[in-house]
Structure 1
Amino acid sequence: MRTHYCGELNASHIDQEVVLCGWAHRRRDHGGVIFIDLRDREGLVQVVYDPDLPEVFNIAEQVRNEFVLQVKGRVRARPEGTVNPDLPTGEIEVLGLELEVLNRADTPPFQLDGHERVSEEVRLRYRYVDLRRPEMLNKMMMRSAVTRALRSYLDSHGFLDIETPMLTKATPEGARDYLVPSRTHPGHFYALPQSPQLFKQLLMMSGMDRYYQIVRCFRDEDLRADRQPEFTQLDIETSFMNEEDLMNMMEEMIRQLFKDVLGQYLPSPFPHMSYQESMLRFGSDRPDLRCPLELVDVADLMADVEFKVFSGPAKDHKGRVAALRLPQGCELSRKEIDDFTKFVGIYGAKGLAYIKVNDLSKGVEGLQSPILKFLPDDVVMAIMDRTAAEDGDIVFFGAGKASVVNEALGALRVKLGEDRGLMEEGWRPVWIVDFPMFGWDTKTDRWNSLHHPFTSPKEAHLDILESDPENCHSRAYDMVLNGTEVGGGSVRIHRREVQERVFTLLGIGEEEAREKFGFLLDALKFGCPPHAGLAIGLDRLVMLMAGADSIREVMAFPKTQTAACMLTNAPSDANPAQLRELSLRVRLPQAEEKKAG
């Protein structure tokens, strides 16, 4: 039906007759000459209709936005003075010789030219219209280019693209499963996979050596801007590779991806940083290295002060007292400081102490803060020295549980960097390594695996696995880019006795282990090779590369933050006949039952 895409035309096509198909993006009537901007996925081109062809001109007069058209015409140079340098097709236009309306369109729910602000709810309800916008088309095309480049790299490095089951068994992955009832096995359920973790390990035991899959995963968890109930990841597993080998290959793949798709060069090699260092300096295991601000530990200076707000956490091995210096922060108004105090409160901080540095040469007299009366002069000046404070700076403080201080000051660090224009340009990747193997869950009084229970501990820490699990490190690694974790993985446990020891430490007894993971434990008996893997969040990666604010912007049909599909009104009630066939009965929470009644 067409000879060219609209956005493909340029000066080299002048005097050629072309056939185009697309949507009427905009129609303009200029004194007897009608201009139609025709749009398809490749771009826009201006089509001109004049009264010399009255039948065609009459059809053009009836065209409205989003009509689907077939245009036949001749490419010509635009008249002098009308060239549009901002449009790839801006040097030419198409003189319309024939015009067919393939389909009419009602007035769209919103304009597609980007000049109107439309709520996300409306955009998601009419997603098929929203996706016509050039901005959205470009993001979908970038996503396709990203997956094509990743596949090309992995195919050329000996990886096999292998599918794993969608209907599987629930496994402990740190989030709720989506359950699928079985009709043929009444009262039993499949689970949609949170990841293909165990299957890809089994593929290594099967001798596949190098596996990858661009796979859909499902997690019934609370949502944020970078999370969805169903998401896509690039899943990778390799045999006979250690963490260094795998990380080197993966960062080479990402460097190649950015070069091919964006024409940009990432640093080589990516820096490595331990989890402990990352938390101490940045309060996060996903540090945004574009921000030059860093946290400074001052607990040792505060341990003996009388002010218990500081001395209490300073003496608690699970507490932390940290400082964050903002250059030229004295410019901040009281209202701005109050706003930052409210901001850290979101993360559980009970307040935000500060010291303004007006004139350091005057000692404590040159400082300004409500907390100075609670601190000895020598402690205050030691803090100024440790934070490298200068005249005009402000030093913020966080004190309390280490987890709260880290989260609050870590988030404040990035916010200050963004608000004060301190963020550096470009891409700052980093590998975070040496993660703790376990964390203590106070609610259940047991150890939890901080990655997943199939992650291998460091060989040097096998001797302290049971005696000192808190100080046992895993062979896990995360790839972080501009403050976003885009991928995470680990070397896996490949020896049955080690896997059983980890299960026991996690409170998974022999009977439970046999019930949930018997197939894995059996497989480990029959010659399992050392293996390691990684999963890259494709949605997050494309979001970063496209400069989008949310992964919903780079997914064709995303859910809302309440896991609802505005387009299809899913989830919805099940037909009673279907429920009977599945041997199910719906029991709503009490509040919902009263509402329904």
Structure 2
Amino acid sequence: MSKRPRSDVAEKIGRLALDYGLEPERPSPDGRAVLVSSETKRQLLRALNVDIDREYKDSPSALDEPARRSSLDRNSQCFLPALLSSERIWGLSLQLYELRSQRNWGIGDFEDLKVIIDLVSSLGGDFVGLNPMHAPFLADAGRCSPYEPSSRFFLNPLYIAVDKLPGFDVDDAQQKRMTAALRGTDLVEYGSVASAKLSALRSIWERWKRDGNCGPYSQQDFGAFSEAQGKALQRHALFETLSEEMVRRGFTAGWHSWPQEYRDPQDPAVASFAIKHDDEVRFHVWLQWLTHRQLSETAEHARTAGLRIGLYLDLAVGEALDGSATWSDRDVYLTGATVGSPPDPFAPNGQDWSLAGYQPGRIASGDDSPFRRIVSQAMRYAGAIRIDHAAVLRRLYLVPLGSTPADGAYVTYPEDKLLQILAEASTKYRCIVIGEDLGLLPDGLRDELAAACILSYRILSYERDDKSFKPASAYPRLALACISTHDHQTLAGWWRGADIAMRGDHGIVSEQLTEQHEAERQDERRFLLDALEAQERHQEVDIDGLAELTIKAHRFIAKTPSLLAAVRLADLSDEKRPTNVPGTSESYPNWRPKLSVSIEDLRTLPLVKAVSGAMREGRASQSET
């Protein structure tokens, strides 16, 4: 039998790629379009479970092809509270783990969050924005990125305020010494924090099993929670138990390295393990229940304190390749490719985020689809959620396993179905939806998000062109405006060029690009001052210090017409260490720096008073218009 000509094979792969939503080009750092190779298409088609060796048909049926536009209601809109029809409001954003306090265990917790809620309420704010609350790898707590969780369906027990639980031993001297030491570190020591908290929680668990019928932490409530969460929670708890055991045996916490019989939750060896370790599995179910209870109580505290939006939670774009989610339900995930981003000026080699993405044909499939479950999980606690990398609603950049990001391609997702799910869940939970619509976006996406009443995400330093910053009046109404985020330096750090220096120091960009960015920053500083001066009613802006710059910049975003404006806590405490340096892993302690100020002292910071005053005044002026 003669082989097909190579050109015929390439043509077949190219046609299949188009049918299954693979875009034929990707961008390059200099703005040129680069053709996606036939080999990349072949690898990604396999990741999409396409049998490329079958006889080509004009209408492939192996998947519910996401490339085809559906006939769903394009008028579905997300919830917006009535107050936003006439008012413009603001809130505070922070990383929960970064909070220092006189009582926590070396990591911010839900009790600390209540203190922050009371502070924001007293300052006139209406929400507190947080990092994702997703479940981490408890057996390897050093894997601490909240944007690479083990599972987005469950919560992070490390945020439990252990000392607020019934049955906590307040007189344990050794425990007091240990927690005091953890509070004294400059970085969150996740491994030690997890060890201390889990040890104390296991002691409480043993006492609670004997007499756990006190108030809201009753065995009856625990049973109802466990039953409502069903098999999904049982499987997550089983994963946590197995993960812990595998680490004890010298394997990693993630399932990719485990002995073969434990990699499949359907294997008889896993069933046998579950029976032998039933109490430990129940312990991890109990941890999820405790986390749910305290987060729910914190959300209720926000409402009682008068925050009209309450908690605003981030939703990560994907999960770890080897975590609970992919172990539990791997059929809905891509197995031969990871989520990343193409080469761009700030990451010339592109990025591989090492995240598992959903199969496009499975993400929105069924009444209990994966996407509906993850957005509902966040919305049940929140008055607003932010979808990280909102481009996922239409496409994701996928990198074949073993390849570089430059060898990736975009794949289309079922946008209409995802927007409808968001609208339905948002209405059900009365929850605002914000889309992080930054970076490389497909044409028209921002308009379609706005039509669905999904707020745009506008960062001051991004709202400019080559010659100027946009005036405050040019910001869209359907948006959240802010100065900086967890992936950026503070405004003062940006002004100093600390972000440019760090990219150079960590080898993310070349020395030549660093020099180019430094030269550009000189112009950007001038453009920012021009924008602030224009906003200050044409009075010359005399910046006599970075604190004054921070105040004026917040006054600027407060006077945008955007429905929401967020103040980052790190800007108020002038943090010198960024939360995260994108493009680094081992060379910088991402997701570990604590605030330089304890929450008990925040009220004494001059910027807290000055910026909150500017936000109240600016937001009120926009409400009047």
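When distance in nm of label points 7 Å out along Cα→Cβ at positions 254 and 318 is calculated for each of 1, 2, the greatest value falls to 1. Taking Rg/Rh (Cα atoms, Kirkwood Rh) as the criterion, the top structure among 1, 2 is 1, with the largest value. Can you spot which of 1, 2 the value -0.60, -0.72, -1.10, -1.15 was calculated from, given it is log10 I(q)/I(0) by the Debye sum over Cα atoms at q = 0.17, 0.21, 0.30, 0.31 Å⁻¹, for residues 478-525 alone? Structure 1 accounts for this read-out.
When helix-only ellipticity at 222 nm (-39500 (n - 2.57) for each DSSP H run of 4 or more, over all residues; to 500) is computed across structures 1, 2, the figure -13000 traces back to 2.
Ranked by distance in nm of label points 7 Å out along Cα→Cβ at positions 110 and 470, structures 1, 2 are topped by 1, which has the highest value.
If distance in nm of label points 7 Å out along Cα→Cβ at positions 30 and 558 is calculated from each of 1, 2, which structure is the one that comes out at 4.6? Working through the options, I get structure 2. In this comparison of 1, 2, the computed figure 20 for relative contact order in percent (Cα under 8 Å, 6 or more apart) is attributed to 2.
Each reported figure results from applying straightforward, stated rules to the coordinates on display, with no laboratory input. Keep in mind it's a predicted model, so treat the numbers as computed, not measured. Cβ atoms are built from the backbone, for glycine too; each structure is taken alone.
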